[in-house]
Structure 1
Amino acid sequence: MKRFRYGIDPLCLLACVAYFAGRWGLRQHVASGFWHDQFTDLLLIPAALPFLLWFQRRLGLRMHDARPSWREIGLHVAVWSVAAEVIAPLVFHTGTADWRDVLAYGAGAAVAGGWWSLA
């Protein structure tokens, strides 16, 4: 089995570049809609999960360096969805819960999971 490269995985690097371009470039030029609201949410799992898994590996919570499993991906999507769309709007009264964000997390996770499964 090939070792997962965590933060230097090609999909992770591409997603990080796209995230920063979307967050600090595209958002200033687009008033609303997908490119303003859900584009960065789509990139959450491919950009953040490798770093979270690396951190878990360093803490001894992850016992292998294999590519992320569908179970790991699904767990992180579920936890992030609850944290960002249920808890955060209650705690930080500036946020809003949006079911489309959850769909974007799931779509990004599906693409990332497919990439990592086939790679």
Structure 2
Amino acid sequence: MGGRYCSMVVGDADDPQPALGLLMLSYPLHAAGKPDRPRTEHFPDIRVPILFVSGTRDSMAGRDELTRAAKAIRGKVSFHWIDTADHGYRPLKASGRTADDVAAEVAATTVAWVAGLPG
């Protein structure tokens, strides 16, 4: 939940806190089992670059749903999709990938994105 709260602080309409960017690891677009209550009301007030790193099987932020919701963000938005991973980044066994493989991919993606931030 850290990313969600950080995005709320950076995107606060009355007192936005400065940030070079926001890294969203498995952003919970909605609470488990409650897709009718999205957690996006602050998205239009986010003006910094943001990277969403999500699994393609994330039940709390499906690819189409997250991509559509992120259009409200005013900062530059990037996505990195972890193939077959769920909300906890667990890949399907059939993928042949391990949790360590996924963690290494998330880490490399994060480092590259942070290194490319202006400032």
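Of the structures labelled 1, 2, which one yields -18500 when helix-only ellipticity at 222 nm (-39500 (n - 2.57) for each DSSP H run of 4 or more, over all residues; to 500) is computed from its coordinates? Display every interim value, and only then the final one.
Values: 1: -18500; 2: -8500.
Going label by label, the one that fits is 1.
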Value 2.7 of distance in nm of label points 7 Å out along Cα→Cβ at positions 63 and 111 was derived from the coordinates of, among 1, 2, structure 2
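Quick check for you: by mean count of other Cβ atoms within 10 Å over residues 15-22, which of 1, 2 is greatest? If you can, show how the numbers build up before the last one.
Values: 1: 17.1; 2: 13.4.
Ranking 1, 2 on mean count of other Cβ atoms within 10 Å over residues 15-22, first place is 1.
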Among 1, 2, structure where distance in nm of label points 7 Å out along Cα→Cβ at positions 31 and 55 as derived comes to 3.7
1
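Check the numbers for relative contact order in percent (Cα under 8 Å, 6 or more apart) across 1, 2 and tell me which is largest.
Working: 1: 33; 2: 23.
Between 1, 2, the highest calculated value is found for 1.
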Computing mean count of other Cβ atoms within 10 Å over residues 87-94 for each of 1, 2, which one ends up highest?
2
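Values in this text are rule-based calculations from the coordinates and carry no lab data. Predicted model only: the values in this text are computed from it and were never measured. Cβ atoms are built from the backbone, for glycine too; each structure is taken alone.
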